[in-house]
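Got some structures for you, see below.
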Structure P
Amino acid sequence: MTRVLVVDDEPQLRRALGLNLTARGYDVVEVANGNDVVNAVVEQRPSVVLLDLGLPGISGLQVIELLRRWSSIPIIVLTARDEEASKVQALDAGADDYVSKPFGMGELMARLRATLRRAVLDGPDRVVEETAAFRLDLSARRAFVGEDRTEQRLTPIEWDIVDHLVRHRGRLVTHRQLLEAVWGAGYDAPPNLLRVHIAHVRRKLEPEPSQPTYFLTESGMGFRYQDPSRDDGS
């Protein structure tokens, strides 16, 4: 059974989420503050975290930063509808998606299902991309960077972006194509959503993130993956 960790300081919202998720076949663990999240993730081993940003004590943003130091567990943040800056900060810190309050259970469940699908490993065909800067095992979703091939953790969203771009090596992938490949058709994304996640990918994989050579931006159009060491330029 898929286990969901619900982190919110409002008892009514926790109860409502718990009842609705349980009715849909999920196992639910509830936490009321940020201080207990790390222990709950370690002890309860949830598949995904629903995290309110406005927590007392340790904030939701700090919780994301703590989890991302050692875990790639999917995180969906719950934010107020007008908190655009908070959404961007949460994505910058490593959150995978967000839902704005007030939200309907239909929307939340759709986001939850999509996030869980992204966290599932690819099929049995093993695909490995080897460059001078990194080695990517797309099937196992493991990344190894630098000359010593130190393992680097990527979030499920980052893996989806990397996977799609690498499998379309040398081809321009438009913003809309990448959004639909990662989040699904009709996803209402903030304008800088892809920019934020691409920046994370570059910081983790590119030798010089400020001057990327693998994950390129085609201004006003989209993104392109290339390996500059290949003779064919693709």
Structure Q
Amino acid sequence: MRKSLLLLAALCLIPAYSGGNIAKGSKVTPTSVTTTIQGLGPDAVPTYRLQSDQLGSYKNGVDSVISEIQATFGDWELDTNSSLARTVFLDFRDPVPGSNPNQLPPPFVYGTVHSRLISKCSDAGGDLRTMLLGSTLLCPLSIAFDYAGNSYALRMNANFPGTEFGLWSCVATDSNSKCNQWKLEPSGEHDTQRKNVAQLIRIVTVRGKTTNEDRGDYYLSFVVDVTNP
């Protein structure tokens, strides 16, 4: 009995496991990053279907832009919805033939809109923060935006069959071998060009129920560079 009591007392002195190397009570914060979306306008070559607004890189906290790697799961987010100055360029001039049986048009041909981009590598079991130099990750990608009183999104994930994931690469590391520069490109190739199939939906809410209205598939070409800082 005495030995059992001593063992129980010793076990009570062992601190509970808190997961990984994160100290108890420590706060995990987002990683501020600079996002650069390549492209020189709608008629430049190569013609990227996702581009910046031609006002330079997006920096976290500048002009009310969110550009970060999220704290909890390590997913990349770029959000310009709260910014008066910054938008993102989208181009719908490359539809996938036969993918829009109801012939529902896109909200515009091409132009700039406030939008939120997110690549949820955590849904595919990945984390941008733990990538090694030269490694790659295939991750879902979503671009959500409002236009003319309606909500739309371009989806590239497993819930939308036929669409293709974004391809992340770690292209540089810091002195501690932690990735601090990433590149996001399409994982698909069509007509000898790197571009993804993305499904355009209009998000419709009727009597409290939300449904996705299929507006057809579009090829989306892009190159996004992300750096820390």
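Each value in this text was obtained by applying a stated rule to the coordinates, not by laboratory testing. Treat the numbers as computed from the prediction; the structure is a model and nothing was measured. Cβ atoms are built from the backbone, for glycine too; each structure is taken alone.
Odds and ends about this structure:
- Of the structures P, Q, the one that 1.7 was derived from, the read-out being distance in nm of label points 7 Å out along Cα→Cβ at positions 50 and 138: Q
- Winner on relative contact order in percent (Cα under 8 Å, 6 or more apart) once structures P, Q are ranked, highest first: Q
- If helix-only ellipticity at 222 nm (-39500 (n - 2.57) for each DSSP H run of 4 or more, over all residues; to 500) is computed and equals -11500, the structure in P, Q: P
- Identity of the structure behind 15.8 (criterion: mean count of other Cβ atoms within 10 Å over residues 202-209, calculated), options P, Q: P
- Entry that produces 19.5 once Kirkwood radius over Cα pairs in Å is calculated, selected from P, Q: Q
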